[in-house]
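Multiple structures follow.
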Structure P
Amino acid sequence: MLNRRILRMRAVQSYYAFKQCQEANYELAQEKVRSFFEPDLNAEVAQDRKELARQAERGVEVFKRNYRLESIEDSMGANPKVLGSVISAINFYRQQNQKDADYLRRYMLDQAEGVYTLYVMALSCLVELADFIEEDYALKRKRSQNQVIGYDFERKFNQNEIIKRFRKHSVLKKEVENRHIRWEKTQLHNWYKLLLKDDHYLRYQQLPESNFEQDYLIVEHLIKRVIVEHGAWETYFEDYDLNWSENKAVVKNMLVNTLKDISRISPEAEKTAEDLGENRKNTEIELQLLSRNWQDDKQFFKDLFVEAIRGEEDLEPIIAEKVKNWDIERLLLVDKVIIQLALTEMVHFPSIPVKVTINEFLEIAKEYSAPHSFQFINGVLDSSSKEMLVQGKIRKSGRGLIDTK
């Protein structure tokens, strides 16, 4: 299940990517200015290359002084051609930044929601694998002209009580269909061959009869030790999802929590429910949610990223003041990103206490920043938040008022 800390961490990643794009666009915009003053090799009259180079560099300097302003305020006495090149470069810079911001916003949301697809894939993989085993059994029987030889034991996983419940699970079937999840027979065949080398699976397969607990234990083993841990499955999910290394822990947690719910639907529990006249849906395995309230969390996630970009010019002077013994440009980019997102959250999310925001982003700093950065980030956030509260730039309400004094 995705929680706010994971979403904050992913917002840091996305905003970091945006800052890198922004820096690249800054360099490209300067090259765009210079391109206006490249010599015309087909000109009939010889051009003064030194003068063209001087105009190009003047244009670059005018761009650097004005690219963040609403209009050009410091033209440095540039001629109309230089000003035209600067205006074109500024428009290019802003348009590219907006395109990158829009793309990264959509991408981070798609990737977050894709975690649920990975979870559904893992569950459906179990069912599809069981169905493949049954088909493989039927094919072997056909080849042996329906002779009863040593194939029956291979069907055990297909008859697993947990697998049966997943197979007929209405919500799971709908999610698989809506997400267009399909498994290739070749892939299932390769995974089945690997299962036949797994000691836990072989012992289960050889059981004359299996009870609910034994069915549960083999499914638990496959989820915890095979689907999200075995190299072959790992490779498949890595190829499917570029962020599998990060999503893996979330998916595994969702699968484990699903397992915990399975104990609630044992035959004994189902019989009790029937005796009490309860709806059979009460004994259906409960699938996990992407988060406790994804619509709220999604809005938080999106707004944190968007507001950080929108307000970065307002926050940069505040950060610069706190690091005046350092050139703000010398700050590690990841430290700057963490500080800007933390301050953005303090300003734009009044129901979140300041201390919660600081603690959450300090945990992220432990993961992404250099060892010496922790105390530095803590000091900047603590002093900045105190001043911004006094100045009224941070206004808290409801739960956000906790620990603001």
Structure Q
Amino acid sequence: MQPEPRAIVLAAMIASLALAAVLWNIAGGGHHARSARHWATGSALLSVGAMTNIMQNEIHFVFAIILAIPAMVAGFSFLILGVRRARGQPTSAVWLFLPVALMFDAVVYWGMVLPSFTARVIVHSILTSILAGALVWNLWPWRAGQFQAAAWFVMVPAALMTVMFAVRAVSSILNGAEPIALVGPMTVFIYLTGSILFLAVQTGFVLLHQLLMLGDVHFAAHRDALTGLLNRRGLIQLVPPSMTGYAMLAIDLDHFKRINDDHGHEAGDKVLALTGHLLNKALREGDLASRMGGEEFCILLKGASPQVAMGVAERIRTELTSHSMGMQGGPVTVSTGIALAVPEESFDMLMRRADACLYRAKVKGRNRTEIATDVTPLDFESSGVVFS
């Protein structure tokens, strides 16, 4: 005995609406709340559209066809927009309006002007196949990494839906579409398989949202909120096992306490934020920058020669002075110490040598860069000198 497709869809879409409500509720007000609400909205549109369409023999044509089918297309578009927003990609309205407009024109023309059930099915199947494929394509960059489990949870059923609706389109072109009332094998396959796959997609989005939230928590725990740089703990966790090939820049803002005392902590915070921006801008692939505490910063340059390390340090020094010229407490200057790692050298030893050079820059008048010429750190800790 074949299952009744309408009962399958109604049961699955009620469950789908419940998942959409859960996703909307857990979105909260976090960084990824809008993405989660896009996914919840898309899920709700797909669910309501499918339930309305499956009841086309019991309700008015306008609701069951003219509105329901474009709503399902809009649902997929919202899912894609949510993924693009979560990945920080442009969220052009084209993703939403173009597919919906095409589907709406098709159902109006082949529903009211020149009625054709097969034509409507072909257009809907092609658009759904394209959008499901686009969903996979937009999630593909997350196929590896911290979000890979959730990404694959969505991509696998979405890929199957891409193939399934493509097959339905081809079958409809060659043999005509099966009306829902006939409960033919293609109809049963589409509604049974499609409902299960879509529930899997929704479950994947719930999981993805939770992983995104955990990622935000991890990011906040290892980043300095004011500068956007790694904090000390974040830097230590990312330090490579071997320091060979790295150059360390120990950076300290000159007379920073004076800026806070004379102009207030708000002015000091602006200076710190500017410094973080300039340090981030100076990084290349593989480099790391950290606010170690207070006005002290650290940069690890991967594969940097003495000339490259000196060039980065001097660019930061001159740019900070230039950009802070009109700020309260400006112009701001920095002193920098540079040390290049030698074989078998630890992170702590490299930092001691960079700090020793930083001390030397302070002693020589500040607003300058000093680079280590040997591997013996100056014993500055016992000198009683405090950087400022």
Structure R
Amino acid sequence: MRFNIKPLESFLFRDAKPFETGDTIAEGIFPFLPSTLYGAVRGTVLAQRSKYDDFLAGKDPEIKKQVGTPKSQGDFSLKSQFLTDGEKNYFITPRDLVCDRKGDSDRLLPQVKAAGDYTSEKNVRGLEFYRTPDRSMAYPEESWLHDLKSYLMGDFSSLQVKKKSDFFAMEEKTGIAVDKTTGTAEEHMLFTQRRHRLLEEYRILSDFERLSLLDPKGILTMGQDRRLFEYELVKADPILSPAEKEEIISRIDRSKKFKIFFASPAVFANGWLPEGVSKEDFSWEISKQLKIEIYAVFSGAPVSFGGWNHVYHIPRTMRRAISAGTVFYCRLAAGDAAALFDHFFDRTISDYKEEHYDRQGFGHTFIANIDE
């Protein structure tokens, strides 16, 4: 199920940095964490379909199965979230792509393998090093790729980047506390929030699975101060045709090389390494029949997040996730390319299974072959 989500006002989604009145500026983040949307949809289903007391007691079997209970999650899951203008869909720019750092050109090019041995014996033994094609190029932070299909198919001839300013207008909101006795401003009680306003021609698209209880059209509230978002069920067009999928599988089968692109942050137990990956040679035994080896990684600063547990009234465990846009370059060491494709294409993966981060939309992955 795919929903078109339109913000009805400007919004601010907090990051993990503490912010209290008296600080100078609060910066919002976008894309917001997938768990934010997951929680908003969960709450909306409860508001539409169930009495809160029945939810607390687990009396409604449909709600219990699909949404869960206060102490457990249900079966529904968030798969992806990205931007659209109605014709093109925009995903976070993969980190193995770079463009002109001054902004003179919006064309994207892949990084190239560096000559010589640039590996660190202490930290990344065995990983290969890649560099920009030219020193004037760099990864464009806070940017979106306009053509995911061409990227996955290995066609870089027409890839272009769109920057944050192409999608959003930034608005500042300033607040101040007033002393009731003197009628003047209190010291150290001035703050400014920088909010996002999505331009009129753009929307947020989100894909869900096993979510039949949500009304096909309605209102969500999200963000620091419960801002309004209008949503509507729309038709979901596939990213790749069956023939294009088979072409990627065939290329991986021949070259034994492929990339995993993370379109959303992924939560792993060992920093940037998924649970089960060897820290010695970066081999990853996904199953008895399927084994891969990571040989290069393109990643940015980790994303920290926590929250508040409303059941036990305690802070949630602070986690760190690899950033959206991270790319792993891998080799297929054992197994079938078709099984590999099914495991990573348009799936969500994360560790800490008891937390179900994958159901919340963390670790949304795509797979493509590598031509070098």
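Rule-based calculations on the coordinates, nothing more; no lab input. No experiment lies behind these values; they were computed from the predicted model shown.
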Subject >> Identity of the structure behind 12 (criterion: relative contact order in percent (Cα under 8 Å, 6 or more apart), calculated), options P, Q, R >> reply: Q
**OP:** For the read-out Rg and Dmax of the Cα atoms in Å, for residues 62-197 alone, a value of 23.2, 70 was computed from one structure; give its label from P, Q, R.
**Re:** R
Original post:
Suppose you compute semi-axes √(5λ) of the Cα gyration tensor in Å, for residues 126-285 alone for every structure in P, Q, R: which one lands on 54, 17, 14?
Top reply: Q
